[in-house]
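These are the structures, in structure tokens.
Quick note: the coordinates plus some simple rules give every number you see, no bench work behind them. Everything numeric in this text was worked out from a predicted model, so none of it was measured. Cβ atoms are built from the backbone, for glycine too; each structure is taken alone.
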Structure 1
Amino acid sequence: MIGKQITHRTADGVRIPGTWRHAFIHNGGRYFLTDLFIYADGLIDCWELVTVEEFEEKLRTGWVATTLPEGGEASAHDLADWKFGEPESWLTPELLLAEIRDTIDQLNGRPDSTDRCLAAVDTFLADRTEENRAAARAAFLAVPESQRRYALGDMDSKDRPLRILVAGPGGRTYLSFDGTVTQEDYDGALAYFEERARRQAERPTRVPADGPAAPHAPAVQLYQWYPGEPVEDPGKRGLRNDYPAPITVADVTYPSVAHAYWALSAARPEVRAAIATADDSAAARRLAAGAPRREGWEHARTAVMTRLLRAKYDQHPELAEILLATDDATVIYDDMASDFWGDNAGRGRNWTGRLLELVRSELHVRRAGVPGL
């Protein structure tokens with residue numbers, strides 16, 4: 001199950017969300033404690049990326065181990081070695097596989113086995129036929145046993161009302177200690193679900209106070225590009241820092257944001273002047289790389305870049321329109337020379353993209369005429 005254990009891997013420049021859980025790998029006669037990484041595209045990393053079907057085969061052969069033998073040699077890499085003494089395992093191959101299938105559904109925002117179970121229960125409660133009860137019972141038993149106690153989200157009752165409901169009067173649950181379901185047990189389960197439905201109906205719809213948490217517009221990718229001369233309609237290329245759109249900052253005019261950024265990073269005035277007149281942004285970067293930086297530049301650079309981007313879109317309204325046209329999209333900026341400024345297929349921090357989104361929001365503030373800002 002996902003919980004708070006969120007990770008990702010990058011495939012063809014796309015971030016694939018995932019999660020992980022502990023497991024034992026049986027290799028070379030030893031049991032290695034490791035992490036299974038489960039990804040939204042259905043691949044599982046258990047020392048190699050495999051499909052769900054291939055993972056099922058690894059479970060069948062014991063490569064991914066759910067049974068731990070007495071005296072078996074175990075290892076956690078670079079941490080400890082030990083032997084199992086009176087080992088107990090709560091997993092079976094079937095249970096682990098079912099949990100992983102549920103996790104893949106959750107990562108994709110699809111209904112998992114618990115969601116399907118509760119939907120079948122709602123169908124039964126709306127039309128209480130034995131056929132619908134049998135379908136609800138089958139859906140309940142399809143929930144991994146380790147997750148059934150959490151299906152109702154009620155840690156006081158756990159899953160007892162659910163297992164009583166789907167068993168029905170005179171039936172038996174999957175837990176032997178429940179015994180035979182009495183009419184009183186069943187009536188109590190029905191009352192529980194009626195009260196649950198009432199509480200859910202009364203629960204107010206949760207509406208975000210200030211809009212959605214995620215953008216509705218598709219992400220904008222600003223790929224690495226080597227600019228030439230300004231053009232009449234640059235499109236999204238005009239949003240790149242190396243696009244030749246001159247800006248004036250503190251009475252100095254620079255050929256582009258990139259020129260201004262690298263010039264301001266240099267400690268010596270003569271180097272700043274040379275960078276400001278460099279033939280292109282690549283030459284400006286090379287000059288800056290070979291010269292001493294201002295003291296504390298790494299702490300100031302994001303503020304400097306923010307002011308330069310504001311200057312660019314203030315002084316070039318036609319480019320501001322291009323930025324505004326990206327709506328609320330996530331801006332993904334490639335900068336192959338910097339994992340700080342660029343996203344670079346998920347390896348970088350994408351600070352340029354973040355700051356473009358900030359400046360875009362400020363442009364929207366002006367357009368909306370928010371007073372006092």
Structure 2
Amino acid sequence: MIYFDNSATTKVDQDVAEKAMEMMLECYGNPSSPYLLGGEALERLTQARFYIAQVISAPTSSIYFTSGGTESNNLAIIGTVYGNPGKGKKIITTSIEHSSVKDVFKYLQSEGYEVVYIDPRLGKIQVEDVIAAVDDNTLLVSVMGINNETGEVLPIKAITEGVKKRNPHTIIHCDYVQGFCKMPFKLYEIPVDLLSVSAHKIYGPKGCGALYVRPGIQLKPLFYGGYQESSLRPGTENVALAVAFGYAANRGLINLHKHLDYVTGLKKHLLDQLETIPEVEINSPEGSSPYILNFSIPILRTDEMIHYLKLKGILLSGSAACSRGATSHVIKAMGFDKQRVMSTLRVGISKNNNLEEIDYLIKVLKEMIKREGRL
């Protein structure tokens with residue numbers, strides 16, 4: 001089996017899984033308990049928090065554990081809106097966000113908030129379009145760092161600077177799930193107020209994420225019932241997954257540039273090979289993340305291609321895993337025609353892939369195109 005769906009999730013590294021197992025079997029105390037076993041669990045939890053914080057140069061106390069990127073995004077957005085009443089009813093996002101952002105904005109729109117969706121222009125989200133939408137009534141801007149379907153690297157630094165210049169009180173949230181430990185991001189360079197990250201995109205376990213909250217930002221909790229995570233996310237922490245997440249984050253930071261260089265080479269090879277196939281149209285914009293490549297083969301449908309590739313031992317997707325096979329709203333928002341939208345494939349590359357796997361993918365794609373009339 002060849003796995004090219006790493007944008008959906010990654011295989012957990014062996015020693016990361018072993019860290020989780022160690023916490024469940026040996027250091028299993030409740031970190032809120034007043035005895036040694038609980039204290040040891042708290043110490044390991046704090047260390048994991050530090051490891052995640054250091055990736056983005058954040059204070060350790062500004063990292064809050066959640067159940068994943070979806071909860072982090074919900075807490076950031078709903079927490080901001082409900083935690084800052086009277087500070088504005090206008091909120092801004094893009095039309096290419098992950099469903100855990102897009103659907104939250106739809107909900108808030110139904111609650112009477114003015115929602116502005118910024119569409120791609122010239123194949124990308126343009127800085128000036130986001131900034132132009134900001135006014136004195138703008139409470140929140142939520143813009144992803146890297147698109148999960150095309151790998152578009154959004155200009156978060158320029159957006160942050162422009163938004164704050166136009167309205168210093170506007171809160172800025174960034175869904176950075178696809179960039180954390182993959183692309184450099186430091187808060188002293190890009191001072192967003194809220195940042196969402198997740199473990200299972202960086203060879204860590206599913207079911208664990210984190211939210212960075214800049215000191216002074218007011219959020220209303222989604223849950224109540226305890227003092228854990230400074231009462232922002234109450235409930236006994238999932239120490240095993242959090243410690244595994246921290247371990248994966250620390251390793252990810254150490255190897256960030258090494259893996260980035262390696263994956264960059266794999267993507268270049270894949271692009272070079274795809275450009276020799278006339279039927280292929282590249283959807284990922286120039287300068288996109290080395291970890292993601294999106295393209296279309298308009299003479300075939302996405303579901304046909306995914307099925308054929310699966311039979312050949314290749315696993316990849318056509319859009320975000322959360323969409324469960326639905327037509328990509330991202331590719332549609334980019335203005336491509338229906339045939340192109342209905343024929344997308346997303347290759348999620350990781351440190352575990354190699355050139356031989358890419359060559360095999362190209363071979364199978366060519367074979368599939370030749371068989372087009374019989375599929």
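To test your reading of the models, identify which of 1, 2 gives 5.3 for distance in nm of label points 7 Å out along Cα→Cβ at positions 91 and 227 when calculated. Walk me through the intermediate numbers first.
Working: 1: 5.3; 2: 3.1.
Matching structure: 1.
Here Kirkwood radius over Cα pairs in Å was calculated and came to 21.5; which of the structures 1, 2 was it taken from?
2
Output the label of whichever structure in 1, 2 has the greatest value of mean count of other Cβ atoms within 10 Å over residues 267-274.
On the way: 1: 13.6; 2: 16.8.
The maximum falls on structure 2.
Out of 1, 2, choose the structure whose coordinates give relative contact order in percent (Cα under 8 Å, 6 or more apart) equal to 10 when calculated. Before the final figure, lay out each step's value.
On the way: 1: 10; 2: 24.
The read-out was computed on structure 1.
Tell me which structure, out of 1, 2, gives 1.00 once FRET efficiency 1/(1 + (r/R0)^6) of positions 203 and 251 (r between Cβ atoms, R0 = 30 Å, to 0.05) is calculated.
2
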